[in-house]
Structure 1
Amino acid sequence: MIKSVCIAAALVSTSYCSNVLAAEKPQSEVHYVALGSSYAAGIGLGDKVANSPPVCMRGEGSYPRVLAQKIEATLTDASCSGSTAKQILDESQTGLEPQIQAVTKDTDLVTITVGGNDLGYVGDMMRATGLFGGLKGPLQSAEARPYTELRKTIVAVLQEVRKRAPRSRIFLVTYPDVLPESGTCERLGLNADEADTFRAIAKQLAATTRSAAREVRGTQFIDAARQSKGHDACSAQPWTTGSHPNEGFAFHPTQAGAQAVAAMIEKSMGYAKP
């Protein structure tokens, strides 16, 4: 069953009380909607999801699918590789309706991972290493990226999710780290200056996401960026890939990374173990 609980939400100054998904709810009744970009879609992880839009490149090993299996939830996966925050909120992506349309009053759980495409983060890393034809012109500085606009759009997404599904639990999830805390490595294929630029973008993306989570009451923040320290693409146990990976897709989560993010969310949900 669902009972009324109060969440002293992380990064929110006031307690939020609602009929939210509680540990006592039978897992088979959980209606889960996944929103986001390729980090949520699980590009390159396992088999492609049957009958999903080809442009979205959803993988069976994505963190939403891992999480849905763990908690025995019914998953509506609206995530799509290449999507921006606006394409979650109110813009079409190659003819698809905005992802937010998947959220209804019966939705119990929503996860969101987005922002990298808005900032040109992963795409520019790919081009800097020669993928997709390479960069055309100089690399845009970290400071010039549209963080303020991104924050406003993420806040609008959170507000719309809350409006559509007032009793749902909402988890806003950052991107796990690709770059080490300093320097670079052969796996990345980036020089020192490029690594510094993308590291700065990643840090500001995480900060922007964290700030947006504070804005909308009841949003639960999963800081995969912080929790993935020591599991970057250069590490011995990477949760993300470099430029030419044997597993997954360039500069994206590994299967271990997807499993780790799913575990972070499951732990935060507070399900009692059997």
Structure 2
Amino acid sequence: MQHPDAIVGWDDERNAELYDRFTREHPFYADASRDLASRADLADKQLVIDLCGGTGVTAAILLDHLPPHGRVISLDSAPAMQTVGQRTRDDPRITWIVAKAENIANHIPEPADAVVCNSAIWKTDTPTVFTAVKRTIRPGGRFVFNIGGGFAGLTNRESRTAASLNDLIIAIAVADYGYVPHQESRRPPLTPAIVEAQLAAAGFSTITSDIVTRIGTVDEKRAWLSIPLFARPPGQLTHTQRIEILHKAYDQVDKTQETTTRWLVVTAQA
């Protein structure tokens, strides 16, 4: 049996199952998927690509916006995610393809009417992906995606009077587990200007570039941090220790707090 501290990435069935459960029990991914689907103009379309589709929460919502004959191809690089998705979202109108986003053009047998990517585009080599999507999509088709504020260079405007769950996690890790905070390394932010320039270089025109705010709950945040891949804090602690810290922090946090995140949402046209 695999030790819980050995879980390292998306291609791990435990991570995939917990992630899929999160998408079913909490509204964040479904709400974001509906927003993207509405921007993709799908009412009379036939084929949509769900890029970095995970376990298929976005694919299922895209089908709700397509006509009855509409189809979705869900493309993701992690076989475990698609295995869980096929088990929990079995629909003959969804085709599952294991491939990296950068290779999308090599795996789609016909031009797509639209390409949608929910909460994952910043993990990719975006100039390469944008060029590959342009090769995949019909002229006039829409490419719609979102980028979390921290990855888009958006400043946090949230004001709080009490410690957040993340604040308490770090404080407990330092005080009780000898954790030494360190600066996490991140890629340069995908600012709106950079995204628009990369899209233009790939042959897209940007229709809208909006900043939206999403409100969540402390319970939702706890569920997210319970997924091994996202357990905090990063660094030298084991997963078992991180879960212990999460439970201690949750016991102390003001559970009436709202969590606020900002997102860049982009709609482009081929």
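Some notes on this structure:
- Here distance in nm of label points 7 Å out along Cα→Cβ at positions 210 and 234 was derived from just one of the structures 1, 2, and that gives 2.1; the source is 1.
- Test item: FRET efficiency 1/(1 + (r/R0)^6) of positions 218 and 242 (r between Cβ atoms, R0 = 30 Å, to 0.05) calculated as 0.95, pick one of 1, 2: 2
- Computing Cα Rg over 2.2 N^0.38 Å across structures 1, 2 gives 0.96 for structure 1.
- Given 0.05 for FRET efficiency 1/(1 + (r/R0)^6) of positions 178 and 202 (r between Cβ atoms, R0 = 30 Å, to 0.05), calculated: source structure among 1, 2: 2
No lab work stands behind these numbers, since they all come straight from the coordinates. Bear in mind the structure is a predicted one, so any value in this text is a computation, not a measurement. Cβ atoms are built from the backbone, for glycine too; each structure is taken alone.
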